[in-house]
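Next up: some structures, all given as structure tokens.
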Structure 1
Amino acid sequence: MPLNSSAFQGESRVKLRSTGYLLGYAGLIPFVGLAAVTFFLPEPYPQYSISAQMAYAAVILSFLTGIHWGYGIQTGSAGRLLWSCFPALVAWMALLMPAEYGLIVLMLGLLLAWIAEKGCGWPSWYAKLRFQLSFIAVFSLFASWIARAM
């Protein structure tokens, strides 16, 4: 059932939005927390936090694949189905790279996933939320990349 259908009205729509915001912001805790570890704790903790942050970013990027897969099936878009495989492959490749490159690939992957969702007809609250989540996730990865370079 499309999110913009009349079935998602009133209380259901409010609950969906509230739940989306709650889960989305909670999902930022590992990004922000692990970035903080890279700045404030001594070695060897930053090494572990960067590895954990990269793994988490890869999981999130793979999760976003499902959004495109579902949208492609719902709309009958073969192009969207093909695209839906890309973020998971990018995430996997990033984990095989040294951190200084893998972090960059994950940042680009998250940005591309956000760009690919534009124009999909999602509810306005979702588009706003995805921008906020993507910005904070990418900024957290960037902070870890900077901390690693210091």
Structure 2
Amino acid sequence: MTDYRAVTALLIGKRSYRQIEDQLGCSHRANSRANHALRSLGLTTTEHVTALTDDELAEIFVDKRSSGQGEFVSIDFDAVVKVRTGRTKQTLQVLWARYTSTPAQAGQRHYSYDRFRQLVAAHVDAAGLTARITHAPGHTMQADWAG
């Protein structure tokens, strides 16, 4: 999160955008937003900026982007894992299509395919359901004759 109080103080001190970016690690966009706010509100001294409360700063620099939060239809991870570990495995795209065909309650929506894949992968990693084959290079040769 950008420290807009420090950014505005440096802008009032006539620092360049690049100097502020290097010193605070913030983006060019954050500097531009702070500079625009200084000009539109008529803040010209550091005393004006320090007089602002944290709530006032949060109101000035509110993030208007969508957070993407909401209620989602829950994924039955146990069923997904069971189908993926069986003898005939179904692809994640088929499982996602089956997931999206489940009815959603009012106000709920389904996860996108990319997010579905991420959540399934996170569940598999958290549950320790993967088995990695490790070997020393050159020690033995492992061949996959099935495919």
Structure 3
Amino acid sequence: MLPDQDLVKQLLEQMELKYVVDEEGDLAAPWEQFRTYFMFRGEEEQQVFSVRTFYDRPHEIDEKPRLLEAIDDWNRRTLWPKVYSHTNDDGTVRLIGEAQMLIGTGVSLEHFVSSTVSWVRASIEFDRWLVEQLGLEADIESDGDEKPDDGEV
């Protein structure tokens, strides 16, 4: 089967996660400290499904070496999401996590669903892990059942 945005919407509804469709047509689930996008890119056999999480917590540029060390550790020890940094023009550093699946030739429904669910859970876990590793203020109020908030993307 060839998954599409409607299938992802159904999956998010089954997971009881709120979502929005942004101005570019991408599906996003907004949490308090990050936003996870579910995107389809490419054409035919090269079509890719990407789950990309933008972590909104800003970090100072002088924290970047410590951040890079932490995300290198995460990337070595886990399958997903693979996390990288982005330095904004104002000097703040933000983190982005990403997992991708080539879907152009079709995938099984079970594989698609289990991968997407695992990626969402791992994106949430990364945020908790980073808070713990760096001793950051935890903005996480629940212990595993965090749901997207009603904020806009």
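Brief remarks follow.
- At a computed 2.3 (distance in nm of label points 7 Å out along Cα→Cβ at positions 47 and 79), which of 1, 2, 3: 3
- Read-out Cα extents along the principal axes in Å, for residues 63-126 alone, computed value 48, 26, 17, structure in 1, 2, 3: 2
- At a computed 24 (percent of Cα pairs over 27 Å apart), which of 1, 2, 3: 3
- Winner on Cα Rg over 2.2 N^0.38 Å, for residues 31-102 alone once structures 1, 2, 3 are ranked, highest first: 2
- Each of 1, 2, 3 could give helix-only ellipticity at 222 nm (-39500 (n - 2.57) for each DSSP H run of 4 or more, over all residues; to 500), but the derived value -28500 comes from 1.
All of the numbers you see were taken from the coordinates with simple rules; none came from a lab. Note that the structure is predicted; figures quoted are calculated from it, not measured. Cβ atoms are built from the backbone, for glycine too; each structure is taken alone.
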